[in-house]
Structure formats: C-alpha cells, structure tokens
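What follows is a set of structures for review.
Every read-out reported here was derived from the displayed coordinates using simple, explicitly stated rules and does not represent laboratory data. Since this is a predicted model, take the numbers as computed values, not measurements. Cβ atoms are built from the backbone, for glycine too; each structure is taken alone.
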Structure 1
Amino acid sequence: MKYSRGAKATPYIIYMTRNSIADDLVSSQVISLINRVSHRYTFILITFEKSLPSKVAKDLDPDTLGLLDVGVIEWKPQKFYSAREAYMSVGQFIIITAKLVLLVRLRKISIVHARSYIPAFIAALAKCLCSFNLIFDTRAVWIRELVSDGKITENGPVYRTLSILEKFTVQSSDVIVTLTTTSQPHFKSLLRKNRASPEFHVIPTCVESKAFELSWSENNVKKQPLIYGIVGTVLSSWFDLQSLARLMGFLLEYNPDSVFHFCTRDNADEIMSNIPDELHEKILIQQLPHHKMSHFYKTLSMSIMIFRNSHSKVGSFPTRFAESLIAGLPVIINDVFEDVSQLMRSKELGILLSGDVEGLHGELNVALDRVINDRDISQRCRSTARENLSMDRAVDTYQEIYSSFF
C-alpha cells in the first residue's frame, strides 16, 4: 500500500492509548482508523512503551510504518510504568499532563481522543489548564474490573481515588464512547444533574474486514479432524480455563479426532499445567503476529471463548469474537456479555452456552449437529460482523464525532 500526504494542511488530533504502538489491538483498530481518516486529519499518537522506541519500531507492521513515513502519524512514545512502580507512575502522570498541555497550546489542538481510563485521566486534568474537546473512549468499566480481579479493594483508598478520577473524567468529557449499551447507565450515573451532558456513542469492538478473508465453509466442520481455535490470553483472571478444559473433553466425546489450536502469547507450559494430561496430545499452542491471523482463522472449524461470569465485564466486548465472525467462523461462547449474547441469539452464529459447562453435555451434542448442518452459517457470521462489528461502521461514527468539532 502506498501512502501520501496531500499539499493541503489537515487539522491535528491527539490520540492517546495506554498500549504500545506495536500492540495487536493498536494495529488492528487504532492504526486502521487513522489510515481511513488520514485524508482529513493528522494524528499525534501518544503510546506507552515497555521497550525502547527504536526496538519497538523494528516490529511495526507495514501499515503503521507507512503512516509514520509520510507524516500522517507523529509518534510520541512514553515510557510504560507498571502499577507496582507507583512513584514513577505518579511522576509520569504529571509530566505527560504537562506535555499534553504544551502540545495543545503550541499546535492549537481541538480534539484529544483518549483510549481507556489512564489516558482519559491525564486528558481530563490537562483540560483544566487548556481548552480542547475530550473524547473518552472507555473500552471497559475499568475500576469494576480491578475490584473483580482482586487488584484493589472496593471502598479502599485506591478505589476511592480512582472513582473520584473516573467521575471527574466523565464530567469533563465532551463525548463518551462505550463498547456496549449495557455500560452506559454506569457512566451516566456519574454526571451532574442540570449540567450539560456529554454525547454518548456505542461503538462495539471493530475489525478490518479486508484483513480477514472468508475462511469457513460447510466442509470445514464435516472434514476430519474438527479444529477448534482459542485466540488470545487464557491465563487472565476473566478467562475460565478450567471450564474450557471440561468443554474440550465434551467436544472430544462428540468427535474423538478433534484438535484444539491455541494462538496466544501466554506461557505454553503454564497453559498445559492447567489442562488435564489426557488432553495434551490434542493441543497445539503457537504465537502469531496480527497480520498472519487471517491465515490462522482459515484453518479452523469453530472458535471457542469461555469467560468467567462477572458484572465487571459489563463494558467489555471481546475483539476475538468480532474477528472470528468476520472470518466466517461459528463461535462457541458462554452467556457473559449481554450485547454479544443478543447477537448470538438473534443471528444464530454458533453455540451460546448458558449456565455451567458441566450441565450442558447433552445439549452440546444437539447444538453441534445444528451448526454442522447449517449451510448458511458462515455467510451469516460474516454479514453480521460487517453490519455490526466492522471498521467501516466504526469509522463512520468516529468521523461524525471528529467533524462535529471542526
């Protein structure tokens, strides 16, 4: 792909994300968005890097490098500090806030797009010192997740501090973007009464449809063996690895030749230690960069996602769900995310597991027969993703938001 910058000057937007510029989600969502609107805007991209920028740059995909080369993206990497390095994190928070204020004033920036809580906290504080429009792209209900993961104690000092910052940020925002409809009441409850409210938009996790070729056909699940894919981390506190292992056992009873392909950056030995020994010969674990995921999905029969049921995930929408559908793959997922479950029920996109995996043995066989004999499921998965979860849809909404400030 060739990149060029026209002669006409374009307005600047600051985009802040806690992730690395080389992160898969940044590549698939942030960079894709920037590429789509690069004819209208120039982006100052602020990321947080665990490695030296020169080392990170060596691992960037061609699209990102192209946008950097022609000046569509002006990259300003910052050093990443973990929560354990509290003093460094607080110091960095203050320093980046000061840098942001300086950038806004010098470049006459009118939009700061903050992806997730910490960038939004920084932007909200900076907004006290200079004027700009703040887009808070929430990505989750983060404080609830921290409590659920046991990282902070509810009503403890850290919880109270973060809750104050969250409320302040919501009230300082001009636009609030959520991944789900079910998370909006939480953010609306933090607003002041009788004050101007931010504009709310729901933009579910989105994928670039061109990056994922149609991979599934009727024959994929009828040929032997059935190949089930598990993509992303399975060692996080919100993925239910034990239930996944039980489900794998049931799937092998249905078809003993089935195999399970994990694509993850998790430690393979740690994954295996949490799965019964008798399943090990059926498992392949590998790690692939994002630009090779299309080929991986083409090898699969179905995609599996089993999550812990927690109210803390009310603001989440799994990216791998969208990727699987856009690749034409039916999904086996449990009933945890309300917005996801609504799509699964209304469009019949695979198997929605309700209740504990142990109690679903008989129902699972019937459901698998239904999916295998459904000739239209692949096209239905892809068309559903195009209509609801594609980058095309997301870009239209973001462009509407951006243009409203110019």
Structure 2
Amino acid sequence: MDTYQFLFVFQFLFFTLFSLIIQIPAVQKKISSKNNFKIVIFVIAALQIIFMGLLKKEVGDIAGFSLIGRYFRQKLDYYPNDLNHLRYPFFPFLIPLYAVADLLNEKMPLFTFSFYLKLFLLIPLYFLAYQIYALNKKGAHPRGAILSLCFLASPLTYSIILFHGQIDVLVLGLFFLSVQFLIRKRNALSAVIYGFCVAAKTWSIIFLPSIFFFQKKISRLFLFGTTAATVLLAQVAAYEKWVYLPNLSSLVEAVGKPGGPTGIWGITYILSLWPSIILWVTKNNFLFFVSLFLILQIAIIKKGPDFWQHCFLTILGVYIIIPNWGVQYLFWVLPFLYLLKDHLRPKETHLFFLLTIPYVFTTYINVAFSSEAIKAYLINGLGFILWVFMVYWFLKLWKRPMEIKDVF
C-alpha cells in the first residue's frame, strides 16, 4: 500500500468515524451552540483542505479535465478530439474553470490540478450545507446545525467530492440557488441559473418536471424554459467565438452522450444476463431512460408531493431506472436527504448509509489502487443490494407522502 492508497483509506475512515461521533446525542448538544458550531465548521473545512492537499495523485477522469482546460487556454476545440465523447459529454460551461485550475497547477505545481478544482468545489459544498442549515433551523439549538455538519462530514461527501473531485456538488449548488430565486418570485434569474446548472451537467435536467409542476402558470413555464434554453445557446455561442475552428456538430453529439457504463447497476445489471438485450439498451440508452422517466414522473405527480419531496422521489426514481451508472451519482441524494431527514423514517436513512458506505468504499478502493483490489462482481453485488433498497425506499415514500410545507 503506497502513500496515496493509505491516505484514502485513512481519510475515509476518519470521516466515517467523525460522522458517527456527530450522531451521539451528548455531542450534538455540545456542538449545536452557535460558537461551538462555528469552531466545528472551521475544523472540518481545514481538515478537508489539508486532506485534499496531501493527495498527490489524481483520479484519472478528473485529471483529464486539465487537458480540456489546456486546449481552451490555447483556443483549441477539444470536442472533436474526444473519441466517442466518453471523457467530456457536457456543455462547455465549466471548461474555463478547468483552464484556470490548469493554469494554477502550471504556475504552482506543488499541488495537483484536482486540488485547485476541489478548492473551488468547496464553495458550492458549503452553500449546500448552509441551505440544509437554514431550512432546518429551529429555536436556539438549530437542528440544521447538526444536519449540515453530518452532510459535510459524510464519507460519501469525502469520497465523491474531496477525493474524486466530481463536479456534481456544483450542479446541485446551482440548482438550490435557482430554487431560492424561484421562491422569491425572481423567475428570470432562477431560469438563468438553472440554465447554468444544466450546462454544468446535463443530468440536472431531471429536475425540470419538479420546477415546471410547481410553476403552476403557463406563462411562467414558458418564460422559465425559454430563458434557460437561451442561456445554454449563449454559452455555446461564446465557446464557439473563443476557440479556433469550432465543431458544433461534435459538441452537440457529445452533450447527447450520457456518462457511465451500462450493465453494472439496477435494471441493466439484471439485463446483462441477456447479452442481446443489454446491447440494445446500450445503443438506445437515451430512449430507454426517457421512456421510463416519463412513466416515473406521471406516477410521482399523481401523488401530489411537495416540491422537495418531488425532487427527492425523482432522484430515487432515477437511481432505479438509470441505464448508465457512475458511483458519483449517489451524491445527488445527500443534500435532499439531509434537508428532509426529520421527515424521513430513521430506519430507511440508516439503511441507506449502511448499504451505501461499503459500496462507495470498495469502489474507491479500486480507484485508489488503480486495479481490481476488490473483485468487480462483489462491488456490483453490493450495488445491486443497494439498488433493491432504493426500489423499496421509493415505493415507501411514494405510498406515504411526507407532510412538508410547499415552498411555492
């Protein structure tokens, strides 16, 4: 075990233990006071930065974004050079950020490209923590303080954001910011930010039914949709203006490619027993997903859930039907889980973490070791058990809507 591998194991176990200690009632009572809460937040942030700085190697897919940033700095179009569009199937919105991180790594090589990127990702991470805090604030000892600390100290947060460097936290941060402006009836600004959210990662379009369903007026729906679409077109136009000899068709083709392999999670894991069927699903994954997603949304909307519950059910539902899979998608449930935790049954939330933590740990062990230290069939088996639980949890919540005050 080299230093990089040891650091991952140590840091993962550290945050796992830290998050368990926070669950102790006596500890919660102590840290929920205003001054102690600030101290703990500062300690967590400092530890996160130190732990990130100690990681001198990078996870391959995130490290590859530095090349995309370098292309942008040289005013070159990266999309035609991405064979099959597996490395970067997104809009160019975040490419300038990768260019800045690549420049910092070039000028100050003491730290990795990923470290500079992760430093930026701490901004949306703590914004999400604040949202959890603010929306659960109760009395002199705010419940939100504990929930926000649990979110920040979660081993899932550590693995997916601080170790891997996935930008999903930024996507969710933009979505929550968009919702805040929507609550304040500033629809146009909300739509602009949501446009940035989709530009950052196309998967965030799954929240569109939640927003549309709670807009209630056709005029608002039209304004929101056209504004968000205009933002997407504007940032594509800006990218085309910047790079030399842009290839728009290559960009459009890339955006239509969902990330992650098939056959390792959920429905496609089961279908992998039949090679001809899984081959068809792999070739037609967009049609497969959209068809099931529409059925899913009809089922959710018929139950008339509140806004946040609609989002939560949508994410759980997507976990059930998604044909392509990446472990980072598990982070999407976290902000909503902690936001709604007091409305969820402890049994299900405990089971979620009990099943998720081993799955994430074993997956990232293989990433840290750059080899199959844990056999793939064992990891996929853990993932299948987790998927079965997701089906159960979705059905339980779908049958028993939570009583949450609607934000609109």
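As an exercise: Cα Rg over 2.2 N^0.38 Å, for residues 288-375 alone, calculated from one structure in 1, 2, equals 1.27. Which structure is it? The structure behind it is 2.
So if we calculate distance in nm of label points 7 Å out along Cα→Cβ at positions 24 and 384 for every structure here (1, 2), which label has the highest result?
Once distance in nm of label points 7 Å out along Cα→Cβ at positions 24 and 384 is tallied for 1, 2, the winner is 2.
Check the numbers for FRET efficiency 1/(1 + (r/R0)^6) of positions 184 and 312 (r between Cβ atoms, R0 = 25 Å, to 0.05) across 1, 2 and tell me which is largest. The structure with the largest value is 1. Looking across 1, 2, the calculation of relative contact order in percent (Cα under 8 Å, 6 or more apart) that yields 15 traces back to 1. If you line up 1, 2 by mean count of other Cβ atoms within 10 Å over residues 48-55, the top spot, with the largest value, goes to 2.
One of 1, 2 was used to calculate distance in nm of label points 7 Å out along Cα→Cβ at positions 40 and 144, giving 3.1; which? Comparing all candidates, it corresponds to 1. Tell me which structure, out of 1, 2, gives -0.56, -1.18 once log10 I(q)/I(0) by the Debye sum over Cα atoms at q = 0.17, 0.29 Å⁻¹, for residues 256-303 alone is calculated. Answer for the origin of the read-out: 1. A value of -22500 for helix-only ellipticity at 222 nm (-39500 (n - 2.57) for each DSSP H run of 4 or more, over all residues; to 500), calculated from one of 1, 2, originates in structure 2.
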